Structure 1
């Protein structure tokens, strides 16, 4: 879950409730501290950098949700970076 606002946090909690591992990533350290209480993993990172996605091991996750609603440019850039590192855009892996 990249950019977990209200929607992302709710989705992440629901996924956790169903037994999924959830990684929450944001640039705000205070938000990430809160996420660490709700999600399996939490990290402070700027996912607009493709190397950061690789360092986080995003390719190991079966799905990625980009929940950034306040910065369209960052959302598009991150989504493009995810495709570039091999995250499928739809369908099962």
Structure 2
């Protein structure tokens, strides 16, 4: 399975830094991932649904930890690249 597109919508909030949509093999999209600023740095949250008890449950997520790490790294790299473009005026 290949990640063929990462679409990031940067936000200006304290904790929520971006919304992310990912396309796999040009045929399947997962929407609603988030880039979050945590106490230890940036991390990626999978799409989730709020449960009646107030907790959140992922509705789509990687099963294998190595794929989760790869996905998170690709997203955070693209997020940093876009931030660099914004700070340089988008002339890249």
>> Of the structures labelled 1, 2, one was used to calculate mean count of other Cβ atoms within 10 Å over residues 2-9, giving 19.5. Name it.
In response: 1
> 28, 49, 22, 0 is what came out when P(r) over Cα pairs in 10 Å bins from 0, in percent, for residues 10-57 alone was calculated for one structure; which of 1, 2 is it?
Replying inline: 1
> Given that distance in nm of label points 7 Å out along Cα→Cβ at positions 26 and 82, derived from a single structure, equals 1.7, which label among 1, 2 identifies that structure?
Replying inline: 1
> Looking at structures 1, 2, which one was helix-only ellipticity at 222 nm (-39500 (n - 2.57) for each DSSP H run of 4 or more, over all residues; to 500) calculated from, given that it came out as -9000?
Replying inline: 2
> For Cα Rg over 2.2 N^0.38 Å, which of 1, 2 scores largest?
Replying inline: 2
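For the read-out relative contact order in percent (Cα under 8 Å, 6 or more apart), a value of 28 was computed from one structure; give its label from 1, 2.
Structure 1 accounts for this read-out.
Taken together, the values in this text are just the output of simple stated rules run on the coordinates, not laboratory data. Keep in mind that this is a model prediction, so the values were computed, not measured. Cβ atoms are built from the backbone, for glycine too; each structure is taken alone.
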